[in-house]
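Heads up, there are several structures right after this.
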Structure P
Amino acid sequence: MSKDRQAALLKRFDRPVPRYTSYPTAPHFHEGVDGAVYRSWLAELPHEQPLSLYAHIPFCDTLCWFCGCNTKITQRYEPVAAYLDLLLQEIELVAGVLGTKRAASHIHWGGGSPTILKPADIKRLGSALTAHFTLTDRAEFAVEIDPREVGEALIAALADVGVNRVSLGLQDVNLIVQEAINRVQPMTVNRQIVRMLRGHGINAVNLDLMYGLPHQTEENVRTTVREALSLDPSRIALFGYAHVPWMKTHMRMIKEDALPGPEDRLRQAEAAAEELERAGFVRIGLDHFAHADDPMTRAMQDGTLQRNFQGYTIDDAAALIGMGASSIGALPQGYVQNHTAMQQYRDAIDAGHLPTAKGIALDDDDRARREIIRELMCHLEADLGAVAQTYGLPPNAFTPERAAMAEFEEAGLVSCKGERIALTEQGRLFMRPVAAVFDRYLNKTKGQGKGKHSVAV
């Protein structure tokens, strides 16, 4: 793609839009969905369907200036230990509402940094989950880890509780970039941790890389990808840095004049993809890559790839149960989110209540639009007519959205045949603006525009 064409596409389509890890997106959750509503939704879940479980650990010992997560910085372990006690109580509360011991096909621990937990507490949390839920034979148990704080004892504890996949934040290997984001992490540390993980039987290693960071160049990104490949990862996630200092004030520590511009960001993303595909990785959706024989690649090929709050996933459970402060759950009836403020989370748990702060119930229009967005994000195409029929909507339900595809089609980003829309390879990086056409909530609520979303590329 020529530089002139890149510039023209970015000028037209590089808009602030959601990442669509859910639809409707979290800014549209409201307090009308509370703990009582969530309790009724949990009680309605069929007993025979396996669940997906997410546990949030909102603590880190240092602040990465690029971070957009819900986390708190602490140098003391007491707040972490006290929080774990609350999380274990919430697990009991949820299990009590479910009534019977349910099967779990997927467990994910995120943060913050779950590996801020001490080995004994890793085992406490793992034991609590397996005491209340039965892991299926092929269950995936994934944990996000910070290589800078992990030792042999902690890795052994992860293996003991059944962890079989980990995600490591690598970001960029260049020291100047690392210093600019307050995350110095030598490759020697990464190599040592990966060796220890595999020595304890945890062989599935995902790596998170980023482009668009301060002082980053196209050559930085290529070097980082090559170094990442030397660790023999199963999957790689390539995220564009979202600079939103109006939402995350610590991002003001990053000098804006050090950030690459839109065209440089696009070239960095394309350079990383080129390196990964040359190494035999298959491109998954917007920003993931996996080996050709990886389950995620097979899921993309057979049409079962999913997308949730952790990004692309093979997790097809009908319900994702989020536990911990700020965590989000997805159920057939809608979405729920726990209190983010620790005091409110603690007060609810101490009172014996589910700590639900807000959520949103889905109607058939929401479900249809969610499926269209998911199909575009996961499989790069969607059949509007088929989706409308599935959800009992009129045949012309998406006529305005189909008409809005004209500008994307003219630009060569989508191909339209009747009611079927397919993203072209050039359109892949612009799939978020294409998906946003089907978002009936976007920009319709005051304050939900640029202030809540990062640019698409």
Structure Q
Amino acid sequence: MKTKRYSGEDLRRVLAGMITDQVVCSRIASQWRPEGLFDSPWANLVGGWAVDHLLKYDQPPNDQIKSLFEAWVNKTDPSREVVEPVERFLQALSDEYSQQEKPTSDYLLDCAGRLFNKTRMKQAMEEATDNIDRDQVDEAYGKLTGLNRVELGVGAVIKPAEDFDAWRQAFNTEQQRQLVSYPDDLDWFIGKEIVRDSLIAFMGPDKSGKSFWLLDLAYRAIRGRCRVAFFEVGDMGRDAVMRRLGQRAARRPLGPSDCFIPISVAESGRPMRKKKTFDGELTPAESFKAFQKVTRGRDVFRLACYPNSSINVEGIVSVLRDWEREDFIADVVVIDYADILAPPSGIRDTLDQIDVTWKSLRRMSQELHCLVVTATQSNATAYKGKQRVLGRQHFSGRKTKLAEVNGMIGINVSPRDKKFGTTWLNWVVKREGYYNEQWMVPAAGCLAIANPAIRSQTKREKS
């Protein structure tokens, strides 16, 4: 009996989710059929065990899947030709799933919806073709027009008064988990907004450190056990990004120098710093070893670099979809930065191009169930220095970009602040919760080691 290989495909991910994820299993169970929803008999067999276990115990089988397999063998006494393929299938699932972080429930439900609807369409087309071969045109037409979709994931119709599983999914803590941690008050101020399904942007004048903040966020996300996809789209070259990654991981400058590391931050924003002297050059081997230590040798960070205006959001999504087939499912996507992406195809007006680009970035965060982080340059008014805090009036391009983001963080750096390595951050706009444009929190860092946020204030003034 021939066994398909499912490595890296939606079927394996969905089936593993049914075995281990209560939200996934319960949502699929609501539409499960006695014959199953997969196009593989082995997958339908295992999926049926997961659904039966959920209905009986209100939880997926998890490690009990092996006991269910053994009980099935003892009860049905199947031939070795049947047992061995199922056993190999389950073992492959167990081995691969234990070696990687679990995809989110929403992502798996999207995969399941695509997979099950593909299976239904294939079956309907085969049956319709058979009817046509028998000159049964009306029956064939009925097969195709009477096809019902499996409603899972994005676009699914929810009946809140009837569907408790939808409530369970909405309150899933994984979707609300903070993905990035910052020091001191900065963590409370912006860290709790860095979650899935969100589009976050940094806004600042030219040379205000936007690329440093983007790379720093990506690095912190790795430390938070996230998979990170970093797209450098023209602001820096690949070698420059790699050198900054090396500095960040090794916590040292590229060459011999004295660095001033902040150890505390006063209310005025001025940091107390200690001098640290570094001798010698930062080597490739030292950088590689330090970065391997952070990632634990796992494939959790991917860097893709493109020339200025050579790739648009659609192209980035295509790359991410390709990586998904390699089992790299990004939790965080960082784009340095949105203003220099290639324009969407077929749109000539510059302002319309900006509008569509930011809408596409927001759609990416929703469809891929990831955090998308980018940056944008403020307008010329921000350079005049009459206003210390960046606000909504400082947007460049089209104002609608402020409406698309879940939050936009202002990067405020005066010449005096730059001298001491201090950046003041404020919420220019924020979709959830209270915020005030004028309310800023200082972060003190050292760009010589590619870390803009080593310390912040420790005095919280919540409102």
Check your understanding: Once relative contact order in percent (Cα under 8 Å, 6 or more apart) is calculated for every structure in P, Q, which label goes with the largest value?
Key -> P
**Study point:** Origin of the value -13500, where helix-only ellipticity at 222 nm (-39500 (n - 2.57) for each DSSP H run of 4 or more, over all residues; to 500) was derived from one of P, Q
**Key:** Q
Review point. With distance in nm of label points 7 Å out along Cα→Cβ at positions 63 and 143 derived from the coordinates and found to be 2.7, which of P, Q does the value describe?
Key: P
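Figure out for me which of the structures P, Q the number 21.5, 61 belongs to, where Rg and Dmax of the Cα atoms in Å was derived from the coordinates.
Of the options listed, only P reproduces it.
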Exercise for review: Name the one structure among P, Q that distance in nm of label points 7 Å out along Cα→Cβ at positions 127 and 199 of 4.1 was derived from.
Suggested key: Q
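We did not get these values from a lab; they are worked out from the coordinates using the rules stated. Bear in mind that the values here come from a model prediction, so they are computed numbers and not experimental data. Cβ atoms are built from the backbone, for glycine too; each structure is taken alone.
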